[in-house]
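Some structures to go through are shown next.
Rule-based calculations on the coordinates, nothing more; no lab input. Predicted, not measured: the structure shown is a model, and the values here were computed from it.
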Structure 1
């Protein structure tokens, strides 16, 4: 595969991971751990050792976060209540 294809695959996988992490951080960290296989593979095929080293660093960080937050429940933020404006007030 060409470096451009590898770049598109890893970029797409990372963007999906950000989306998943925004919905549920635990699932995002698990997905992110899995994506590091793609990044390390991409680094090998494109001869970029920095990507391989960065991938290992991300494995450590994702693993730490996953371990640190185990047992916690993710609660989406509550929708904000619409602000009420008292009658007769002059809000600018």
Structure 2
């Protein structure tokens, strides 16, 4: 993603030691059109950093192709598919 003026770097984490693939998808990736692959780190925690514009962003994780909620995110909203999207507020 290109950095625009006022974008800030946001850290995303997901713990899944047995996973073979974790991707971040959201309104900022046009959902599954441009997923962001996370890198596996210590303790089975997958991570990435993303430049996001100020505002409210919806996102979810794809873990081995299965939709997953962000267990660290306390703010969620319903989506049209019967699940919930996590919310990241960037100032």
Structure 3
């Protein structure tokens, strides 16, 4: 587990319809911690970024406040993400 003072570092993934990408990025720009998103375009667009696990509730609340589906937020431990990328 990778962790710091704020808890476990996780890789967060948010799936969104391409037409809602701009709204999602606006929401992420307004949370109280910095986010440097990676965007993967496809039929459904996926936005990924690292965050500390306790911050996920803030992301979900921000999405709901803008009418976006907070159920589309998933995460895996950063070690799991790095390990999967190495294979």
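Work out which structure the value -23500 belongs to, where helix-only ellipticity at 222 nm (-39500 (n - 2.57) for each DSSP H run of 4 or more, over all residues; to 500) was derived from one of 1, 2, 3. Value -23500 for helix-only ellipticity at 222 nm (-39500 (n - 2.57) for each DSSP H run of 4 or more, over all residues; to 500) corresponds to 1 out of 1, 2, 3.
Can you say which of 1, 2, 3 returns 30 when relative contact order in percent (Cα under 8 Å, 6 or more apart) is computed? Comparing all candidates, it corresponds to 2.
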